[in-house]
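Some structures are shown below for you to check.
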Structure I
Amino acid sequence: MTINDDMILLAHGSGGSMMRELIEELFYEAYGSDELLRGDDAAVLETPGSSGRLAFSTDTFVVTPYVFPGGDIGRLAVCGTVNDIATSGAIPLWLSAAFVLEEGLPLTDLRHICASMAEAAHEAGIRIVTGDTKVVARGQGDGIYINTSGVGVLPDDRSDGLTGANCQPGDHILLSGTLGDHGCAIVSCRENLHFSTTIESDAAPLNHLVAAVLTAAPATRCFRDPTRGGLASSLNELAAQSHTMMTIDEEAIPVHDQVRAICDLLGFDVFQVANEGKMVAIVPPAQADAALAAMRGSQYGSEAALIGEVFAMSGTDDGPLVSVRTSLGSERVLDMLTGEQLPRIC
């Protein structure tokens, strides 16, 4: 399959297979540097004239509504970039913040969003040090868009950075908590769905959780935050990078009842729903228990679980990369998201 030759579709930003095709067939072809072609959430860069290395990442946020249960676009923008830097094993240090504001945006909303960004940055221990502001005419910007770019420093013992290519057969797959909270918080807000308790976004900075896991399990292969495209897309990306196969256990994966209800109601696969405060870790079996305990001891990891295992590919096997053992004892393919499940999710 190749990307559509005529126009960009919403599905090209979904985090699924169409976005992957756009990246590989257009962006990689146009300017695919070695760092970009690694396919990780942050680029690992050697600084000229120094033995040290930096991790660098950027992300743009267009979520609607821009204030939602459990957070807002400002918190999302800080947490999203902090988490991308953290997946490399780097310590996040500096952040830029660029705003595209629509004429007519209430200043009270902008003040709230800026305060939320400051609070999230303080929690993560990262400083917002530079930025930019542009304003577009009324009706041309949908309130506010934010781009954040971040820089972190890699410790000497992780100077090459963690990468999805490190996954090996026998490794265990850990998940830091419940799936689908962010995506379902957004859709319930948009569709005015009501439940006995409010579903809130899980947007959170996870760099301290990652640091705790690396202290307890220094041989951890890699991390990935399952944002757009959810757990399904993240695991398929890791399996493709490392030329392995992965199997997860449905019953081992924590999901809140309200999230499961929304997915059943709307026909969503919870494994493909976006998360903004969860982390996947691939860990050698000898250190999996220590890594899991470190996750559960962290602020945002109390519901962490061991959910699956990495397997070797068999010969020239070009079959599915990721599968799920269901609660009925069967096994099904877990593909990347195809098309657009929920636009403007982050």
Structure II
Amino acid sequence: MKITRAQLTNYRSYETCVLAPCEGVNVLLGDNGQGKTNVLEALYLACTGRSHRTRQDRELIRWGADFADVKVEAERRDGSHDVEIILPALGRRRLKIAGQEVSRSGELMGHITGVLFSPEDLRTVKDGPAERRRFVDMALSQIKPAYYYGLQRYARALRQRNEVLKLAAAQPGALSTLDSWDEQLAAAGAELMRQRREYVARLSKLAGETHREISDGREQLEIRYVPSVSMGDDAQAILEALFGARENDLRRMTTSVGPHRDDVLLTIAGRDVRAYGSQGQQRTAALAMRLSELDVMREAMGEWPMLMLDDVMSELDPSRRRQLIARLKGIQTFITCTDSDDLAGAQVGRTWRVHAGALGE
């Protein structure tokens, strides 16, 4: 997949911004705080429908503007794809695919695909399970848009079950609907668990190989899916787990088991990277995960997604930087950096200098 054009209007620091990138390495060069990351954020928004920095659409709109607009056009093996996201200051966002407005956010998935590696990715390794679930969920949603709808079904059933648990103390009759919500939660959750297990198994194999290369064979990374329900990933197993936890859930008024409690464990030499890994090991593990995500998406879709590297070159030592640059061949890449020396050895196709929310060449 290759992006052919991207246009931002009233997005963050940009009144207008138009990119016509090359098929290879594209560089956004400039000092910190000039708007480089905003471009990558907009590209990622076109891929997933969300920012990697905020959940508030209002924060994406240029100060004083009534709306923001992001339009991205791409060529894929099956033809042209274009996505437009309109973010009004008031009201709901609007989504367009090939110029036609769509009502469901899931219809965005799979048209523009990409992998973003940024300093925030350390949170995937260092923070709690929610960050690692999000990593898996966003990758799977791009590969399989149906997975995104499965996440939505599960989230709706989970909200309803939790509402019943909260009502039960004051309205015991509300418990009569709990079995129904358990069944819906189990049906939706079983499919999520199955696909997460398959994805993480493939990711672990590729990330292990990538990590060995980056660490010059000194370390072995393993990634393991750790489900909240340990009895299996079919609906019956989840139902039994929900029933077993019901008394505790009623007391706490929240659902304590299910895919929303899953985790992904990263280990080096059998030791939890989150708890025992050095800063360098955590950073290398995060990089290996993102590069392996690229490989998994290519296998699934038959073509490379784009790669976005946000201010990560300066964070890597020269050896890891060379390893990363060597993997860019054939992949449309967008890199932000403050120093062009960080890209030594890379075959750069286009460079934009970014200053005060404007691009120059």
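No value in this document is a laboratory result; all are computed from the given coordinates. Treat the numbers as computed from the prediction; the structure is a model and nothing was measured. Cβ atoms are built from the backbone, for glycine too; each structure is taken alone.
Have a look at I, II and say which one yields 19.4, 60 for Rg and Dmax of the Cα atoms in Å, as calculated. Show your work: numbers first, answer last.
Values: I: 19.4, 60; II: 21.7, 69.
Only one of I, II returns 19.4, 60 for Rg and Dmax of the Cα atoms in Å, namely I.
Among I, II, considering only distance in nm of label points 7 Å out along Cα→Cβ at positions 206 and 278, which has the greatest calculated value?
Sorting by distance in nm of label points 7 Å out along Cα→Cβ at positions 206 and 278 in descending order puts II first.
Using distance in nm of label points 7 Å out along Cα→Cβ at positions 134 and 286 for the comparison, can you identify which of I, II gives the largest number?
Details: I: 5.2; II: 1.2.
Answer by largest value of distance in nm of label points 7 Å out along Cα→Cβ at positions 134 and 286: I.
Between structures I, II, where is distance in nm of label points 7 Å out along Cα→Cβ at positions 6 and 166 highest? All intermediate terms of the calculation are to be shown ahead of the outcome.
Details: I: 4.5; II: 3.8.
Across I, II, distance in nm of label points 7 Å out along Cα→Cβ at positions 6 and 166 peaks for I.
Using the calculated result 3.8 for distance in nm of label points 7 Å out along Cα→Cβ at positions 94 and 334, pick out the matching structure from I, II. Before the final figure, lay out the partial values.
Working: I: 3.8; II: 2.3.
Structure of origin is I.
With helix-only ellipticity at 222 nm (-39500 (n - 2.57) for each DSSP H run of 4 or more, over all residues; to 500) derived from the coordinates and found to be -8500, which of I, II does the value describe?
Details: I: -8500; II: -13500.
That value comes from structure I.
A value of 1.00 was derived for FRET efficiency 1/(1 + (r/R0)^6) of positions 70 and 254 (r between Cβ atoms, R0 = 41 Å, to 0.05); which structure in I, II was it taken from?
On the way: I: 1.00; II: 0.70.
Label of the source structure: I.
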